[in-house]
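Next up: some structures, all given as structure tokens.
Bear in mind that the values in this text are calculations on the coordinates, not laboratory data. Small disclaimer: the values here were computed from a predicted structure and weren't measured. Cβ atoms are built from the backbone, for glycine too; each structure is taken alone.
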Structure 1
Amino acid sequence: MIRIRYLLKTVVLFGFVFVFLSCTREKELRSVTVAHFEKFINETNYVTDAEKFGWSIVQTTVFDFKTVPNATWRKPDGIHKARPENPVTQVSYNDAVAYCHWAKVKLPTYQQYWDLALKDQRRINVFYDSILPSKGTNFIGNVWEITKPEHNDQIRLAGGSYLCNKNTCDGTNRERELIVDSMTGNIHVSFAVLVDL
């Protein structure tokens with residue numbers, strides 16, 4: 001009987017240590033690329049909000065946009081095929097949540113996003129007029145990133161996009177507040193996920 005109690009206490013202790021260590025692992029952001037998203041689509045047959053609507057928003061400048069038929073993650077501008085190494089765009093919050101559920105990862109909160117993005121030492125997309133591949137590009141300034149709602153269930157975007165600058169939407173400013181709904185995609189909106197180091 002004493003041996004069984006000792007064994008149970010040992011198992012419970014190791015269980016607590018395992019849970020504690022699992023919860024305190026260091027995290028990093030990982031951009032979800034077109035290739036990552038395509039694998040999700042192929043394995044689940046998921047249909048994005050933009051695909052359901054048959055159109056999405058294509059931002060032409062910070063101030064101008066148009067709704068374009070057939071603009072989806074496959075063809076963000078409605079015409080040209082998305083590059084596999086680029087961050088997936090034309091995705092909504094709903095699409096991001098579905099991907100996270102499938103991949104067993106989480107969206108960062110706005111605070112987590114900035115805490116991790118500020119450690120990113122890669123180049124910031126400030127001199128280009130298009131989205132750059134994820135591998136060599138900083139999170140900040142390439143595409144807006146969808147974050148997990150914290151307060152009032154508002155979906156906040158972080159990081160800014162290639163269309164931004166300090167005189168317009170200035171997404172590189174942590175205090176900038178840009179809220180979106182759960183169903184709308186855009187040619188310069190993507191998402192990153194939290195992964196263990």
Structure 2
Amino acid sequence: MTEDRRMSRNPQEPPKHGPAGEQRWADYLDWLREDIIEGVLGLPPQERTASRLPSGWSPLELLSHLLHMEQRWFVWGFLGEQVPAPWGDWNVDDPGADPGPAGTTPRWRVAEGTVAEDVAADLRAMGRRTRQTLLAHELAEAARPGGRFAQSPPTLEWICFHVLAEYSRHAGHLDIVRELSVGSPSNDTDGAA
């Protein structure tokens with residue numbers, strides 16, 4: 001086994017060499033987003049809506065969360081645009097501020113009848129919007145006021161780090177769910193890590 005085979009388990013990862021900057025961020029976000037989408041769509045339909053973990057979320061709810069999360073950070077956050085239902089992936093209006101009605105624990109949710117293919121298509125469209133945003137702005141640029149941030153807005157680069165970390169955590173969560181449901185983590189081509 002070559003050194004490269006031990007270092008990368010997914011052949012779709014962007015190349016090791018190349019210029020730093022907005023393009024590289026866009027490539028890495030595209031890679032992780034697509035890895036998760038393929039992992040969810042690769043599950044049998046009944047497993048997409050089933051929960052395998054004590055926290056109770058399903059892979060379909062994870063896709064919806066990622067769609068809303070990316071929109072919250074890049075569209076509502078960085079671009080400062082108003083978005084309908086920025087916390088639409090949750091069962092409360094704002095999970096950070098709203099404990100929910102008595103006895104309601106804030107958690108992810110999707111509307112009845114939601115299908116993974118539709119959420120995946122929306123997430124891919126959000127990814128295209130993110131790519132356009134990254135390629136049109138400098139990483140050092142601060143988020144615009146009027147959206148998510150009333151004061152002390154983060155830079156685009158900070159948002160990229162935050163979103164990449166969120167995608168990475170959830171990719172690991174999905175690997176565990178896939179292993180519990182179908183016996184193999186998503187896109188594990190050779191078992192090498």
Structure 3
Amino acid sequence: MAVALDTRARILDATIELLASGGESAVRLALVAEALDISEPSIYHHFKNRSELITEAYSEWYWRCLKLEVPVENIMMLVDTKEDYLRAVLKSMSWSYKSDRIETRSIRTSVLGAAQTNPELREKINAVNEKFLTSLADALITAQQKGWVRTDLDPMATAYWLHGQINGRVVAEMDPGVVDLEKWDAVSYEVVRHLLA
């Protein structure tokens with residue numbers, strides 16, 4: 001069983017590499033098999049067809065881009081005051097805005113674009129978003145219960161808004177020199193400070 005899971009993970013890794021280098025059109029089962037030194041039919045043991053392989057690879061790629069170095073639940077265990085909570089949110093945003101995360105945001109945007117026309121992928125990405133954003137919403141609920149954050153904010157809507165705001169930074173990053181990214185960050189932090197006040 002472990003070998004099968006390892007092979008499946010390796011197939012996904014090879015497919016993600018092809019997606020990264022040339023998009024969906026670059027994904028050829030023969031190339032995946034060759035890269036892994038396996039037979040092409042063995043790919044069908046793990047994925048029913050190329051479409052399912054691409055959908056699963058996109059979904060895995062998206063999840064990898066979302067994973068935090070420190071899960072939200074762990075961060076919340078270290079938060080004791082309203083100031084700690086706001087500092088944790090802003091620190092998380094700051095981490096998300098780091099220059100080495102530009103590619104990660106671009107990948108997420110690409111996957112979201114692909115999901116618009118692929119119902120199976122959309123369903124998987126919605127599940128990933130819900131899992132990830134529920135942890136953010138739960139943290140907000142905790143902060144609301146402790147009186148640190150306004151209770152009129154819908155936690156899930158706020159989590160989705162914050163996720164969209166961070167992904168929206170891609171628009172400014174695509175047109176370097178037009179928007180000063182430090183000023184983008186400053187505006188973002190100020191809006192969040194006001195929102196969570």
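If we compute relative contact order in percent (Cα under 8 Å, 6 or more apart) for structures 1, 2, 3, which one ends up with the highest value?
Max of relative contact order in percent (Cα under 8 Å, 6 or more apart): 2.
Kindly point out which one of 1, 2, 3 the value 19.4 was derived from, the read-out being mean count of other Cβ atoms within 10 Å over residues 137-144.
3
Given a computed value of 4.2 for distance in nm of label points 7 Å out along Cα→Cβ at positions 41 and 145, which structure among 1, 2, 3 does it belong to?
Corresponding structure: 2.
Work out the source of -9000 here, i.e. which of 1, 2, 3 gives that when helix-only ellipticity at 222 nm (-39500 (n - 2.57) for each DSSP H run of 4 or more, over all residues; to 500) is computed.
1
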